[in-house]
Structure P
Amino acid sequence: MLKQDEVVGLNSDRLEELYVQLGERGAENVVCRALEELAVRLSHTEKCHREGGDADVQKTARGLVAIAEQIGMQMLARVAADVAVCAGKGDAVALAATMSRLLRIGERSLSEIWDIQDLSI
């Protein structure tokens, strides 16, 4: 069995920038809302993929890119962009592979940023 273990990494500079710009309370609100929205969009992207809606997959994946970049989740943003490209090209095999990777990276990214948030409280 192939073990898939990637380091997701977060751009801590981007998070720090949010905290400087918005203050602790404002940044925490933005990050929490972004995390909630990412979880919802990841689920919706997966649902669209299961239902065969490549145009919807492409649209929701692009939305994931914007939100992930906002809070420093560069790896998640890059993989979501790859999903959008595969969906746009109609490449079912590549889309299935990148969707699986997106879900893995998404789960790990959400866990990692929640852990960081827990440490800062």
Structure Q
Amino acid sequence: MAERRLRKLTPEEERVIVGKGTEMPFSGEYEHNFKEGMYVCKRCGASLYSSKDKFDARCGWPSFDDEIKGAIKRIPDADGVRTEIECANCGAHLGHLFLGEGFTKKNARHCVNSISLVFVPKAGKDGK
């Protein structure tokens, strides 16, 4: 992947994105966002998720059942049970991947911290 310039993070963003923390459930700005667009990494700007893959899992965090091809790195979590997901470009902690829950036909739930993302709305017909 192309090298990108890393964005300066706030202390809370640093706690989650670099320190592998978790934001409080039901507190993130994108949990209930269902507008058309793209979700990109807050740290490096790499495209991670399309809004077409977002669904309401009612878990307290934005949930996606698929990612942009090659955008997500899967790592066994330190707890030995879960699978951590990171931005494949810069290693930013995004959240965790859960399989087999049956929420969607793809049977996957990327449970992502809003604070790890930036939403880029789809441009209108006039390019705005």
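Nothing in this text is a laboratory measurement; each read-out follows from the coordinates by a stated rule. Quick caveat, the model's predicted, so the values are computed rather than measured. Cβ atoms are built from the backbone, for glycine too; each structure is taken alone.
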(message) I have -1500 for helix-only ellipticity at 222 nm (-39500 (n - 2.57) for each DSSP H run of 4 or more, over all residues; to 500), calculated from one of the structures P, Q. Which structure is it?
(response) Q
(message) When distance in nm of label points 7 Å out along Cα→Cβ at positions 48 and 72 is compared over structures P, Q, which one is greatest?
(response) P
(request) Could you tell me which structure in P, Q was used to calculate distance in nm of label points 7 Å out along Cα→Cβ at positions 80 and 96 as 2.5? (result) P
